[in-house]
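Listed next: structures, encoded as structure tokens.
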Structure P
Amino acid sequence: MRKWKIITMLVLVIFAFSVLALIGGCGKSPAPKLLPDTPGAVVKPPRMVVGYYENPWPGTPDQTGSFPSMKTFAKSMSAVGPFWYKATQDGSLESKDSQLVYDTAKGLGLKMYPLVTNKTGSTDAVLGDPGIRSKTIDNIVKVIKEKGFDGVNIDFELLPPKQRENLTAFMAELYPKMKAINKTVIISVFPQVDVGEDVSGAYDYPALAQNADFLQIMLYDNHWATSKPGPIAALDWYEKNLKYAIDKAGGPQKVIAGVSAYGYNWPTNGQGETIRYAEAVVLAEKKGAKIMYDETAQAPYFKYDGHEVWFENDKSTAAKLDIVAKYDPAGIAIWRLGQEQPEIWPIIDKKFPKQQ
């Protein structure tokens, strides 16, 4: 009888250890993952691929400019950011929106985050005058709601550093009003590593990240129209600025990485002019210039008749997207549709596929 009692006790002990093992005892099984609605869970937003949209030149139809690229490559994008609204010094918004573009984008399943820029001469009033600031914000909320946009992209540029606190105050007032109507808020900001304080000083990354869903880092114009010739976004400069933004914004989930698709043509003693990829390669062929590639900067360029041209192509874009993949931000934003080499889109699909 004593023998059977011992056997029974051993069976019970074995059973108890089996149950503990099944429910994750002994500390060897991984802890269960938090569900998205579990308090304390951090849910990374879907990956975004935004194409910035610029209207065609005055006097030309809506179907030109960024329109063909938007239609052709919509499947590779999640959203478009049309360059449509300007904040004026009396708090109103100047508009150049297009119903055709709106209907087409929506029909293609693209979200729309229109840009609101600061009209020349309006900055002091829009940011510095509390009354005008509130009026501007109310007009932004109104147009986003009435037009059925998915959110807004605040793109206030060329701000003097003295506007730093005012810009943060603007976003702190706008953000809760936009969230109250369930809309996304993006703010475009200048990069800050190896960038002049006069250009970047107004953007307080940590404070702005608390008052926006995403910071879109304009990772281009490392060389610009009035600078000496050089790459639009040299690779080491690109990586340093992306990493810095992620560190200061509170993580990659808060950052959208800008990707340039254009170039500049600089004369020897003059201001550079924007050039599209197609224009650059045609010009090089016409002038008999050999297109070279800077392996350090990861950028194509060529020279002719006292001019120097730097631009972007599929190889330079692929190099940037490898950096993007390394840091895994929430999204990318292409400036701008219609300027790019078409072959960049399969690379984007492969290296940074959008998520539904």
Structure Q
Amino acid sequence: MVSQKEKKSSESKEQSDTLVEVTDLKMYFPVRSGVIFQKKVADIKAVDGVSFSIKRGETLGLVGESGCGKTTTGRCILQLYRPSEGQVLFEGEDLTQLKGSNLRRFRRRMQMIFQDPYSSLDPRQNAGSIVGEPLIVHKMTNSKGEYRDQVAELLSTVGLNPSMSNRFPHEFSGGQRQRIGVARALAVRPDLIVCDEPVSALDVSIQAQVINLLEDLQEQFNLTYLFIAHDLSVVRHISDRIAVMYLGKIMELAERNELYENPLHPYTKALLSAVPIPDPVIESSRERIILTGDVPSPLSPPPGCVFHTRCPIVADECSAVIPELRNVGNEHYVSCIRV
């Protein structure tokens, strides 16, 4: 028999292990009509009721097709977009209710690595200034000598020679630019880093180097990642758990091996069937799931389950019932009434 005291102790430990908790997050972008009065006529439902948590020190992979709301979710967590509804708890503090200096305290602990290393760096600043700017903004250095030392250490940490600090972004390769972006994110010693498809614009060999760098940094600095991507093989390599998104909603959430070996949602099965397997015998014999139709517009998503218009196992009630993301066992969550 578990005592009330032990139960409370267990609950408090679980809460302390959770760094970020997102509850019923919604991000609607208004569509306006008219030249003068700009009357709102509709909403683009980019994120529509997303809930998940990220434990301290883990990597949560967020995957899905382009336009499903992955990047918007990441930006809402960082409060780069202010959510329409929902909560974003960071160590129990609701970021959606914070403003000004109170929010700025948390901004230092949350950083982002952007998708495109070519457009995310200021072409008018050299590498040292790009990496060192967060140190100045958050007043983390006391002298010019300390500032130079920290910039040099950050560049070394991500595998760049500190002598490159005077070079400008156009003098670096794509992989080197992304390393500068990683160093900039590390500068303020954050707890959470949102990686927004950080390797999708890089060559395959460079992708592996950057992924290995991110894993080494996570171990070295005890970082927590939200890793956004559409490459399922990359996500499997780096993630502890994986959430699959479709049209602003989470379809499935599970531990990585559980998700890949036992996918339950028809959308997840379709995504995994498109991932090539190196073994030609297995590749030729496995089932391919081809989804028909196009992804609906987030401006007018389908009623009921948003996936029912393309689902291979659709039933009549799927167009009327909005499925909840429920635990079917072993911390495996699925949003489907047919599973």
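Suppose you compute semi-axes √(5λ) of the Cα gyration tensor in Å for every structure in P, Q: which one lands on 46, 28, 20?
P
Could you tell me which structure in P, Q was used to calculate mean count of other Cβ atoms within 10 Å over residues 77-84 as 17.8?
The value was obtained from structure Q.
Quick check on the output: 2.1 is distance in nm of label points 7 Å out along Cα→Cβ at positions 213 and 261, derived from one of P, Q. Which one produced it?
Working: P: 2.1; Q: 3.3.
It must be structure P, since only it matches.
When distance in nm of label points 7 Å out along Cα→Cβ at positions 85 and 205 is calculated for each of the structures P, Q, which structure yields the highest value? Please report the intermediate quantities before stating the final value.
On the way: P: 2.8; Q: 5.1.
Evaluating distance in nm of label points 7 Å out along Cα→Cβ at positions 85 and 205 on every structure, the highest lands on Q.
Computing mean projected area of the Cα convex hull in nm², for residues 157-220 alone gives 4.6 for which of P, Q?
Q
Could you tell me which structure in P, Q was used to calculate distance in nm of label points 7 Å out along Cα→Cβ at positions 101 and 173 as 2.8?
P
Thinking only about distance in nm of label points 7 Å out along Cα→Cβ at positions 109 and 141, which of P, Q has the largest value?
Of structures P, Q, the maximum of distance in nm of label points 7 Å out along Cα→Cβ at positions 109 and 141 occurs in P.
Supply the structure label, taken from P, Q, corresponding to mean count of other Cβ atoms within 10 Å over residues 53-60 with the calculated value 13.2.
Corresponding structure: P.
None of the figures in this text is laboratory data; all of them are computed from the coordinates on show. Given the structure is predicted, the values throughout are model-derived calculations rather than measurements. Cβ atoms are built from the backbone, for glycine too; each structure is taken alone.
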